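Multiple structures are listed underneath, in structure tokens.
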Structure P
């Protein structure tokens with residue numbers, strides 16, 4: 001049997017047996033990426049809504065920066081966060097380097113601009129047909145933001161899924177900040193990269209199959225939600 005065939009057979013056996021190492025790595029990956037998505041949302045949703053509904057000097061520059069930051073190279077983000085969290089860095093006292101907390105921070109920095117930029121566009125689209133109605137009610141800016149966030153909740157769920165998908169598939173930033181410490185910071189992407197380089201193909205392939213399934217699931221849910229929204233509002 002070929003090398004690929006042997007690795008595939010072993011990987012399938014690991015998946016079927018519910019291998020403990022696979023479960024540990026997968027659960028940590030989900031926890032890190034979900035936490036990073038939550039942090040990114042807590043920062044990105046208000047900023048995106050604020051940029052959509054207010055006019056101020058420098059707004060266009062902020063929008064351009066957010067759009068550009070959607071393509072931030074993960075390794076650059078990892079390097080910056082590493083320097084911030086290093087012992088001599090401004091956040092060194094947190095002792096987050098090579099911990100899940102540091103990985104969450106790196107992923108949050110990476111997906112925050114994605115959530116903020118997509119939220120801004122979503123809120124602007126929702127606000128356009130409701131602007132006169134909200135103005136006639138005399139609502140405050142805070143009330144306007146909360147109303148629009150509620151009206152756009154399903155579209156924003158798609159934005160959140162996009163952020164999570166970006167986080168769960170990311171490798172560069174978490175490898176720089178978290179390393180790949182067994183039982184501590186081993187996530188799916190870093191383990192796939194490093195185990196492949198070491199020749200442990202069954203583990204890498206099993207994790208790759210799981211990661212692909214997760215990415216497809218997130219993409220499928222996002223697409224289904226988008227189609228449901230289009231059928232509801234068109």
Structure Q
């Protein structure tokens with residue numbers, strides 16, 4: 001049964017089945033948009049938390065670290081309540097739509113990007129911050145310079161956020177409704193098709209999801225190596241003759 005299902009799944013993949021690849025395209029679009037929005041706010045927030053000390057900072061960091069372990073279904077439930085007709089954002093009419101799924105995934109990815117960015121920038125500031133401050137660089141200039149200097153590490157942060165988004169199932173199923181042709185993505189389709197006994201489709205989507213995750217890991221490895229090579233080249237350029 002497994003071999004037969006795998007053969008059919010492979011046939012769907014190589015024949016570019018429209019229904020299967022429509023789900024794949026929607027998944028990638030959803031995760032890309034959500035990751036971009038999360039990075040837009042997360043990189044700034046993480047840098048601010050790394051470089052500024054203020055009252056309540058430790059409590060905020062504790063809350064941030066706690067949110068990293070927040071189950072996706074809890075996020076989905078919270079977004080559902082916000083967007084429901086009686087909720088504070090019900091007037092938007094986003095529930096069971098692509099926009100609601102983007103909203104939920106952005107909330108899921110945001111703590112990951114913020115926490116990892118804070119860690120990267122904090123470590124960089126310990127090494128480079130004193131020199132930048134001695135040159136009169138303020139917080140904003142320091143943040144920009146450190147983000148640029150640590151760009152390779154931050155690219156891996158972005159890729160980690162994308163991986164979190166593309167493999168998520170609970171939140172998007174709750175707020176999107178898993179409607180065929182509108183809000184169905186790879187993870188929700190795999191869950192649905194498996195429950196229906198449609199194993200070939202589930203296997204096909206599972207293979208694509210595994211390929212995406214594998215590609216992300218390969219890309220992160222390449223970025224790390226490129227960052228290391230760039231750092232060594234910079235050190236060699238600063239070395240005395």
Structure R
């Protein structure tokens with residue numbers, strides 16, 4: 001609970017069997033988290049067994065995709081303040097308190113992993129990823145004349161119910177660029193937001209995207225295209241057609 005508001009943490013999981021239990025326990029250990037919702041997106045065998053050892057609630061999303069898992073989590077979470085994070089060990093769960101500290105003034109609070117002193121030794125944030133994320137974020141900041149942005153790919157973020165209500169009808173992305181779509185919709189629809197530095201630690205296991213520079217480069221190109229489409233008004237202006245729920 002934070003200032004009388006319930007706090008939910010959403011963990012989309014696919015290949016985080018070896019870290020999901022620890023991350024869940026760390027989230028509850030903050031003392032402010034009321035609910036941890038694990039969205040099992042066709043996750044590795046053994047994931048459910050690890051989740052069952054915790055107080056987390058597990059839901060299943062059979063439609064594949066990082067963005068699809070987060071969208072399901074946002075739909076299913078019961079809190080007033082919704083925190084999204086990857087449960088792969090890269091984020092320090094005590095940073096949730098930092099996001100909450102700004103939640104009284106902003107509807108959307110976004111982390112940044114590009115602050116040098118917050119990048120832990122061994123974290124996957126070399127020159128290519130750090131400055132690539134920074135450059136794409138600065139492109140969006142410039143084109144939308146927004147608040148400061150220094151990281152286009154940080155998963156750790158918080159949104160309140162009002163902010164989510166304003167942007168959720170426009171969600172279209174199911175894949176890895178969903179995080180950027182969320183931020184662009186925030187800017188497009190004038191939702192108040194702030195970016196703050198967060199810790200970035202070594203990952204448990206290998207990422208399916210940032211573990212390959214070629215995949216990361218292709219994702220960066222898709223993000224640049226998306227920013228251009230949003231700026232031209234091609235995306236983010238018409239509510240998306242609602243999908244039928246999974247039977």
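Coordinate-derived values only; no laboratory data. These figures come from a predicted structure and were not determined experimentally. Cβ atoms are built from the backbone, for glycine too; each structure is taken alone.
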key: Which entry (P, Q, R) yields the derived value 0.40 for FRET efficiency 1/(1 + (r/R0)^6) of positions 53 and 181 (r between Cβ atoms, R0 = 41 Å, to 0.05)   = P
Value 0.30, calculated as FRET efficiency 1/(1 + (r/R0)^6) of positions 5 and 69 (r between Cβ atoms, R0 = 30 Å, to 0.05), assigned to which of P, Q, R = Q
